Structures are given as structure tokens and as C-alpha cells.
Structure I
Amino acid sequence: MFEWLKKTKNLEKILDRKDESAIFDIANNFAIRHHNPQQKANYDQTIWYSWMFHFYLATYHAAIRLLIKHEQQSGAAGQQKA
């Protein structure tokens, strides 16, 4: 989902580059996808996978709420100009 939000330029509407980068850091640098030797894998997956799931679920919910708020504010600003 985050990849789609990034590709459609929606994440940049609500997050600065550092925040966006932090979201992708865990997914790209820990052995949860791609599984290449450069990724960090020395952690207890039974503990951390659950944390990662809930972190991304909460982050997705926050991103969607921020996008809705941004759209509402953009719409209200457009209506004031009319």
C-alpha cells in the first residue's frame, strides 16, 4: 500500500522526505521482504514481525487520515476562492 501511495505522489502531500524514508527503512533494510544478504536478519522474528505489522497498520491508518484531512482542507481552500 505504501508503495502505491508513494508512486501516486500522495505520500509527499502529507509527509516530508525524512518521514517517508523512515517508513520504507524497516521494510527495505530488515529481512521482511526481498530477503537479500545486506538486510538485517539477526532479530527474533516471532517478536518483531508482530511489532512491524502493527507499526505499519497504524502508520497506514494515520496516512489515510492525513490524506483525507489534506483533501478536505484543499477542497475548503478551493471553495473559499470561488
Structure II
Amino acid sequence: MPEPQRTVHTVLSVPDVSCAHCKMAIEKAVGRLPGVARVEVEVATKTVAVEFDRAAVQLATIQEAIEGEGYTVAGEQAVGA
């Protein structure tokens, strides 16, 4: 039986992202979490794309990092499992 894929690509809706400072704050907070391979904030679409190793970090921890910077995570769409 093949081993389950550990890398997950998820897009989070963060409606209060509005500027370059928001982008930098979220990318720094999420990017420093162990297991996060990539984080990209799109101000225009108010989304945060995250690629992470689910064996090293949980989605809830990523959401808490964003919320810890003062932003609301309104939803999540798994792009790959």
C-alpha cells in the first residue's frame, strides 16, 4: 500500500488582508512554523496559500499564527491532499 502524501496545499480566506504590511506579517508568522514549505499572501484575493507537511504542523496551528497577527481566517479550501 502506498504511503499517504504528507504535503498539503491549502488556500485560506483571510478577509481583512488589505495591504503590504498584512502580507508581510502573515508570511513571516506562518513561514517560521516548522513544516511550512511555502506561504504566499494574495492581497487582491484576500487569500493565503500554504504548502505544509501535515506530519510536522497542523492546519489549526497555521490558522492560530494568522489570528495571532490580528487577522481572521474565514474559511479553508484544500487544494491537494
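Nothing in this text is a laboratory measurement; each read-out follows from the coordinates by a stated rule. Note that the coordinates shown come from a computational prediction; the quantities given were computed from them, not determined experimentally. Cβ atoms are built from the backbone, for glycine too; each structure is taken alone.
Things worth noting here:
- Distance in nm of label points 7 Å out along Cα→Cβ at positions 20 and 60 derived as 2.0 - corresponding label from I, II: I
- Highest-scoring label, criterion being relative contact order in percent (Cα under 8 Å, 6 or more apart), among I, II: II
- Per distance in nm of label points 7 Å out along Cα→Cβ at positions 12 and 36, the highest-valued of structures I, II: I
- Origin of the derived value -24000 (helix-only ellipticity at 222 nm (-39500 (n - 2.57) for each DSSP H run of 4 or more, over all residues; to 500); candidates I, II): I
- Rg and Dmax of the Cα atoms in Å derived as 16.3, 57 - corresponding label from I, II: I
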